[in-house]
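Some structures are shown below for you to check.
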Structure 1
Amino acid sequence: MLSQVATYVPPFQAAINLAVVNGHEKDSIQTYGMVTGLLNGGLGLGAMVGPIMSGAVTDAADFTWTLTVLSFLDMLILSVLVVYLIWMKITKQPLKPETVKQDT
């Protein structure tokens, strides 16, 4: 259970970074609320759609084919993520906010 919770921290920080890059305030309760809501909504949707989808595939095929289909879906999603990150790097769009040095 602890390792599962630890997997939520990096996406949360990445989402906060992207929100700040897109003009939201860094230490704002509204930004944290928006990011938390979006991430928890995605997790809830996955917890609902995953068993439904795997049950439908299992009904249509046997368990081995179900694992194969879901593995290919995971690889497809991973490929989309890699292409997105490469695109962000090529177009030099920031994935995290620039640190602003202030003269004091």
Structure 2
Amino acid sequence: MAVKGETAYIRAFGRTFTLHIVNPVEQAAQETGTGSDTARAPMPGMVVEILVSEGETLTKGQPMITIESMKILTVIISPRDGEVSMVHLKSGDTFDKNASLVTLKKEEET
């Protein structure tokens, strides 16, 4: 396995697989064409662990929540420095694709 930036290359079974690391908040912002302060679920799943609490100050890249989708654990990270406005779910909750997971206060509110 080799990692370059936000891309991982894995060699298995005589083939090379390319994986792209996706930040759900940044992806949502790109899809809507506007900034988004809410991390959304990339696919249906279940909350494994909440790593932040409302009112907590975060730094960019800090883990916020661990989810399980299709037996794969994914850590959702903070896209920027900011304060947690709302944690929408609790450990053990199930959710659909695009469900709101964690919302940060708007930048002008922090």
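Nothing in this text is a laboratory measurement; each read-out follows from the coordinates by a stated rule. None of the values given here were measured: they were computed from a predicted structure.
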Taking helix-only ellipticity at 222 nm (-39500 (n - 2.57) for each DSSP H run of 4 or more, over all residues; to 500) from the coordinates of each of 1, 2, which one would give -25500?
1
Rg and Dmax of the Cα atoms in Å gets 18.3, 67 when computed on, of labels 1, 2, structure 1
Tell me which structure, out of 1, 2, gives 37 once relative contact order in percent (Cα under 8 Å, 6 or more apart) is calculated.
1
